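Next up, some structures in structure tokens.
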Structure I
Amino acid sequence: MVDIEDAIIGRLESHGETFEILIDPKVVSLIRDGKEIDLSNHMVIDEIFRNARKGTRPEEKKVMEVFGTNDPLTVAKQIILKGDVQLTTQQRKEMRESKWKRVVSIIARNAINPQTGAPHPPTRIEAAMEEAKVNIDPFKPAEMQVETALKALRPLIPIRFDKIRIAVRLTGEQYGRCYDYLTSVGRIYKEEWQSGGSWIGVVELPAGMRDDFLDKLNERTRGNVEVKILKGSI
């Protein structure tokens, strides 16, 4: 449960009735992003109100008529998804900042400068977004706001989403230390074992991850790794 002092009101008006819940503001964005959350841990009380401040409750038949159920957790999720949430100014600011960072991270991970083929640092992307006055909705999933941000960025910096393929040669010992990492950050496009015992694979990954990928491989192999960036976009 969440303390009432930390909760906000979620409200949905339908069929001439008002339905309210007292909910932890931190889970609103997660629910709207499609995450599975146990709301029983994030509500002040598992109850649906007509007026949460006064503690009045709607008739059960009204709840059933509007939501098709009287289960408070199911109703609460529908209120979060379809209704309005009354955030404080500080809460809205914090949620917007979190979503802003997520959008920047997605763009930095996937985008390159097509003129140089190099990734854009997150600081450059963030500065360009600020210059373009990109508006981030604190409730809308970050993934759904990336394209809007990109449209605003393109007049300011050369940028496009791309993927690259990098050929990697590892010894048998290095393979054991690196393979899980390779599969976690990209897709093994093709691979084979050489007669000398070394492994060669082609890894496809978001272009913006190039530098970080190479740094991580060097770290795991103590700088003793062979790589080749293959030419041509995916």
Structure II
Amino acid sequence: MTERVLSVVVPVFNEAGTIDALLARVLESAVVHEVIVVDDGSSDGTRERLAAFAHPRVRVELHPKNRGKGAAVRTGIALATGAVVVIQDADLEYDPAEYPVLLAPILAGDADAVFGSRFLAGSSRVLYYKHRMGNGFLTFLSNLATDLNLTDMETCYKAVRREWIQALDLTQERFGIEPELTAKLARAGARVYEVPVSYRGRTYEEGKKIGWRDGVQAIWCIWRYGILHR
């Protein structure tokens, strides 16, 4: 029997159309110990969907108002009890069936953190060339600051040993959590691996939320956490 070692942290904001399907797919995985859903002030019926979704391995936390993905991720990390923590967006862009791929280097004793790269291999929905170029630029800057050799710093899929991720003093409220987490793992001396994952990107009409301002914030976070070591 596969051991349930994974705490899945799901930050949610206005995902009423996908949250039920996402939770069902997460719970299908034999490695999932618990699911911590943090609703970040949704107003589209997501909270009502979560209230109706009863499962012994699903815990729901509610932010009284929208604070940002980073704030929701930090709330979930603090509550995790599994051996490994992974971040899972609620929009079905990433496939929970690939959790064993993310876990493999950690369970083998080779890694403290594993990033799921959308650009190493695997299938993906082809969207937004400008996003791909922006991601590449941010990953390049992050690599310069951290001396890592990542291909996808901005990936949602970051699986980290719980003792490592809970020891990090994470502060970012929005999407700056991605470069902050990366820089602080590197500074702490974590062994970071990358594995290929599939990706089904959404359009803005389908609910994609990240924008150009988040890219500017990411550059600041790379400078702050990767260079200044704040």
Exercise. To which of I, II does the computed value 75, 42, 30 (Cα extents along the principal axes in Å) belong?
Worked result: I
Exercise. Relative contact order in percent (Cα under 8 Å, 6 or more apart) was computed and gave 17; which structure, I, II, did it come from?
Worked result: I
Exercise. Who wins on mean count of other Cβ atoms within 10 Å over residues 31-38 among I, II, i.e. which is largest?
Worked result: II
Problem set entry | At a computed -12000 (helix-only ellipticity at 222 nm (-39500 (n - 2.57) for each DSSP H run of 4 or more, over all residues; to 500)), which of I, II | I
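Say we calculate mean count of other Cβ atoms within 10 Å over residues 7-14 for every structure; which of I, II gives the highest result?
II
Only the coordinates and a few stated rules stand behind these numbers; no lab work does. Nothing here was measured: the structure is a model prediction, and the numbers come from that model. Cβ atoms are built from the backbone, for glycine too; each structure is taken alone.
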